[in-house]
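Here, each number is a calculation from the coordinates, and none is a lab measurement. Everything numeric in this text was worked out from a predicted model, so none of it was measured. Cβ atoms are built from the backbone, for glycine too; each structure is taken alone.
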Structure P
Amino acid sequence: MAERLDGTVALITGASSGIGAAAARTLAGHGAAVSLVARRKDRLDELVEEIEAAGGKALAIEADVTGQDRARNAVERTVSELGRLDTVFNNAGVMLLGPVEGAPTEEWDRMVDLNVKGLLYVAHAALPHLLRAAEDGPRGVADLVNTSSVAGRRARVGSAVYNLTKFGVGAFSESLRQEVAGRHVRVSLVEPGVVDTELQSHLREEIREQTRERFAKIEMLQSEDIADAVAYIVTRPRRVAINEVLIRPTEQAD
């Protein structure tokens with residue numbers, strides 16, 4: 001049975017679109033107050049209005065979590081304005097594919113800064129609050145859910161640095177899970193296959209075309225599919241930890 005999230009607070013990064021926005025709607029629908037963190041404030045404000053019109057509670061925080069101070073401030077503002085922090089969905093990320101040879105290395109910097117360092121900064125800042133929530137919260141448990149990818153399990157040509165970042169997210173998540181499991185903070189990994197989001201629009205044109213061709217005959221996942229998985233993870237009873245969820249479109253073979 002899914003448990004309600006009433007009386008809890010969830011922080012979602014990358015909340016201005018795609019999986020993050022869908023997760024915000026879904027967690028708010030389960031009763032959580034949601035803190036929406038992203039760079040595009042106008043989109044966050046629209047999402048806050050939507051959630052509040054549906055009877056939920058939401059806070060928009062404009063922040064680029066690749067800066068440690070900004071990530072920490074987003075967490076602290078969440079706690080200050082919403083009162084606590086029980087759930088973190090560490091979702092902000094970017095996928096910039098292409099061969100290593102001749103690669104524009106500024107793309108590597110962007111992926112490492114957001115997919116790895118941003119995730120680490122948010123997790124580090126949130127952890128004391130999650131531990132406190134597990135001790136005195138209404139559910140006696142807290143959750144940190146990190147977004148990885150199929151690319152965090154299998155390396156492919158043209159995905160070397162993206163693979164590196166997502167394999168790293170998996171390793172970090174498992175080590176932290178072991179560190180805090182005994183204190184009822186659950187650390188989980190959600191690993192989507194191809195999802196119909198803005199992520200592919202960040203690719204260089206020639207790489208974007210190759211990606212379109214690769215997935216042309218596949219019915220892609222929708223953001224709501226991943227949001228449903230996140231909600232499943234965080235609404236389990238205290239005794240149940242879902243460590244990893246790998247989600248591919250039915251037709252995606254690799």
Structure Q
Amino acid sequence: MSRTHRPRLGLPGWVFVPAALGALFVVLPLLAMLTRVDWTQFPELVTSESSRAALLLSLRTSAASTVLCVLFGVPMAVVLARTEFRGQSVLRSLVLLPLVLPPVVGGIALLYTFGRRGLLGHTLDVLGLQVAFTTTAVVLAQTFVALPFLVVSLEGALRTGGQRYEEVAATLGARPTTVFLRVTLPLVLPGLASGAVLAFARALGEFGATITFAGSLQGVTRTLPLEIYLQRETDPQAAVALSLVLVVVATLVITVTRRSRTAL
């Protein structure tokens with residue numbers, strides 16, 4: 001009995017040329033940066049007090065902003081993916097606006113909202129709460145620019161997964177909250193994990209909104225990207241070394257998350 005062989009699917013040969021050029025465009029600058037690192041001074045450059053403070057602050061604030069992105073982004077993505085209402089397209093555009101806005105514009109918007117003379121900042125200041133130019137401002141700035149990444153990723157996962165399992169659960173008498181917690185979230189968990197890591201990575205590299213809304217005070221608001229920018233003017237070797245640290249941390253986060261997503 002002859003065995004039926006499925007034809008092997010192949011790609012056009014020309015596809016590999018632009019693919020290789022694109023990969024080279026991304027990898028070559030990283031390799032160029034490696035050639036400029038003074039490896040004999042590398043440990044000293046990345047373990048200085050200011051460098052360690054900036055790295056720890058970046059990790060803390062990025063983790064906090066990721067938590068906020070999950071708390072706000074999951075409900076937003078569910079509403080956008082599972083409901084229809086007038087003005088929904090406008091709302092989606094506004095939610096995704098930070099993806100295309102220059103981060104410094106986001107920083108200005110946050111400053112006029114939470115600053116001392118801002119829309120809400122004046123009331124907060126009367127209550128003795130100051131947001132601008134504090135660590136809280138760093139978290140808010142990172143959340144503002146990172147939130148759309150989680151919403152986009154999760155909304156796409158929700159639309160791809162469909163609603164058939166949720167409809168079955170509702171037919172069997174499950175309450176909306178039970179359906180959401182027991183059916184919807186487990187089904188889109190890989191998309192949620194992917195969105196969360198994108199949000200964390202974006203928050204980790206945030207610069208423009210942070211320096212505009214939070215300033216650059218060592219140990220309080222000076223994150224690693226801000227430290228790199230300042231060191232670039234005074235100590236280029238330190239700036240390159242810290243840039244490499246940021247690349248390594250971001251790579252580790254993405255790698256761990258991709259493995260977790262594969263396991264799920």
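Tabulated data for the structure shown
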quantity	calculated
Entry that produces 22.0 once mean count of other Cβ atoms within 10 Å over residues 133-140 is calculated, selected from P, Q	Q
Answer label among P, Q for the case where FRET efficiency 1/(1 + (r/R0)^6) of positions 125 and 229 (r between Cβ atoms, R0 = 25 Å, to 0.05), calculated from the coordinates, equals 0.55	P
Distance in nm of label points 7 Å out along Cα→Cβ at positions 13 and 181 from the coordinates reads 2.4; which among P, Q	P
Given 2.5 for distance in nm of label points 7 Å out along Cα→Cβ at positions 37 and 69, calculated: source structure among P, Q	Q
Structure from which -22500 was derived, helix-only ellipticity at 222 nm (-39500 (n - 2.57) for each DSSP H run of 4 or more, over all residues; to 500), options P, Q	Q
Which of P, Q leads on distance in nm of label points 7 Å out along Cα→Cβ at positions 85 and 173, largest value	Q
When relative contact order in percent (Cα under 8 Å, 6 or more apart) is computed for each of P, Q, the largest belongs to	Q
Value 17.3, 53, calculated as Rg and Dmax of the Cα atoms in Å, assigned to which of P, Q	P
Which entry (P, Q) yields the derived value 1.05 for Rg/Rh (Cα atoms, Kirkwood Rh), for residues 61-204 alone	Q
Winner on FRET efficiency 1/(1 + (r/R0)^6) of positions 45 and 141 (r between Cβ atoms, R0 = 35 Å, to 0.05) once structures P, Q are ranked, highest first	Q
